[in-house]
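Enquirer: Below: a set of structures, written as structure tokens.
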Structure P
Amino acid sequence: MAIDREYVSEFTQFMRGYLEQNPEVKKSQLENRATWWDRELDRELYRRFDESRVKQKPYVYQPD
């Protein structure tokens, strides 16, 4: 039995067709990605978050 290496799922076929028919969606995806993901991180803020954490004991449910 030969393995079909050209298999494309129905969902992938649907999405490719949808994006081909609606090119504005791709532009919108890129703009929204820039809004939520492509940002500079405030490393000082994250460092302060890490420093302010209260250390947890390994066995939290076991009394001292």
Structure Q
Amino acid sequence: MRVEVDEPKCVSAGLCVMSAPEVFDQRDDDGVVILLESAPDADTHEGVREAAGLCPAAAIRLLET
């Protein structure tokens, strides 16, 4: 799996961080998503899929490999 984020689309909801904190974080100043790991370990895939599905701005893109 590869993960991409579209920072300009991010609305700073933080659902990604709650679903997969190993993969996502937020900037302190405006809450925009920070991608910590673009190729996450298999044990985090479920949380990453959940984060992508919950993102209200559809700012997370998953590329299944």
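No value in this document is a laboratory result; all are computed from the given coordinates. What you see is a predicted model; the values in this text were computed from it and never measured. Cβ atoms are built from the backbone, for glycine too; each structure is taken alone.
Enquirer: Given structures P, Q, which gives the highest value for distance in nm of label points 7 Å out along Cα→Cβ at positions 6 and 54?
Expert: Top value of distance in nm of label points 7 Å out along Cα→Cβ at positions 6 and 54, among P, Q, belongs to structure P.
Enquirer: One of P, Q was used to calculate semi-axes √(5λ) of the Cα gyration tensor in Å, giving 18, 11, 10; which?
Expert: Value 18, 11, 10 for semi-axes √(5λ) of the Cα gyration tensor in Å corresponds to Q out of P, Q.
Enquirer: If FRET efficiency 1/(1 + (r/R0)^6) of positions 14 and 38 (r between Cβ atoms, R0 = 25 Å, to 0.05) is calculated from each of P, Q, which structure is the one that comes out at 0.40?
Expert: Numbers: P: 0.40; Q: 0.80.
Derived from the structure labelled P.
Enquirer: As an exercise: helix-only ellipticity at 222 nm (-39500 (n - 2.57) for each DSSP H run of 4 or more, over all residues; to 500), calculated from one structure in P, Q, equals -17500. Which structure is it?
Expert: Going label by label, the one that fits is P.
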